[in-house]
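In the part that follows, the structures are each spelled out as structure tokens.
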Structure 1
Amino acid sequence: MDEQIIADVEQWLDEVVIGLDLCPFAARPRREKRVRIAVSHATTADALLEDLQAELERLSDTPVAELETTLLAIPDMLEDFADYNDFLDAVDLWVEQFGWEGELQVASFHPQYQFADTEADDPGNLTNRSPWPLLHIIREESLEKAIEHYPEVDRIPERNIARMNALSGEERAKLFPHLFG
């Protein structure tokens, strides 16, 4: 089962995140095999926080030349976006309490992701919709370096939403088979 979950995340990463250039910083680490995709089979918040802690430690302890970022897939819980969104408060607190703030941050992706003040079927939500609930652990130093060399970084979300709005129904079905297949 883990192989399929990892394959789903890899396909999404390659075809959506990198293929549509949603994250202009993702292609290089992916090409250099410095993106870790891990699977947590936690079924409780405490167990998931323990798995997250292990991945935070692994990323912090591994040189950036070997590992740039980690995607932690969560197939056995947090299927409901509201529950997932609530759990992110615990994630932020965890990062702060264990001293990762300023070193690592966690970004969120979910199959039902919905930005505030949008309808569930708003195409802009697709920018953060992944095949599985994910916690994306990012090195802040790497992000800062990437941003230094990218013009108009603040326009990335707007550009990505426009890109999703421009996709045809067929393109959405192909890129997001877990949502439209």
Structure 2
Amino acid sequence: MFEYFTDRAKQALVLSQDEALTLGHDFIGTEHLLLGLTGTDQSTAGDVLRAQGVELARAREETVRVLEAAGVAATGGQPAKDALSSLGIDIEEVKRQADDSFGAGTFQYPRPAYTSDAKKALEQTLTEARALGRERFGTEHVLLGMLTAGQGRGLEVLAACDVDPGGLREAVLARVAGDAS
């Protein structure tokens, strides 16, 4: 499915993973998708989000606040590392050897998985792109998919940033219609 994403949308998904890892999360939720979209320069979703007042630093702060309020700890994947350690596997040594052999930063563990809410948002991306007559999925479709899915902590982060999902959807669609003209 990812082969249908535009380069900017792929960049947003990579940024989502990077944000999750930076925040110490071993999952990618809709809140991380939102951060990835907001952080993607020269993208439809990023431009619309910033025009709606969503800045990356504030969205990141609100993500941390929302997750902490929900009792979601930033573990940095420590439970998985501990499980492997109990089997005699030293993740730090594996990382060191991978860095030596393949270059710094090539090995990341754990690789965060998408939450069910994020998966649903990404599934809706396809629906949104097709409804707009597109074969490839851009950042705008990812954002519309997240809004259409209607669940996940990304929507809580938007609310904390005083953004109305309905108004955001209208702004994205208006921007897409303007780009098509």
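All of the numbers you see were taken from the coordinates with simple rules; none came from a lab. The structure presented is a predicted model; accordingly, all values stated were derived computationally and were not measured.
For this structure, a couple of remarks:
- With Rg and Dmax of the Cα atoms in Å, for residues 48-135 alone derived as 18.7, 52, matching label from 1, 2: 2
- Computed -20500 for helix-only ellipticity at 222 nm (-39500 (n - 2.57) for each DSSP H run of 4 or more, over all residues; to 500) - originating structure among 1, 2: 2
- Comparing relative contact order in percent (Cα under 8 Å, 6 or more apart) across structures 1, 2, the highest figure is found for 2.
- If P(r) over Cα pairs in 10 Å bins from 0, in percent is computed and equals 9, 37, 40, 14, 0, the structure in 1, 2: 1
- Ranked by percent of Cα pairs over 10 Å apart, for residues 64-103 alone, structures 1, 2 are led by 1, which has the greatest value.
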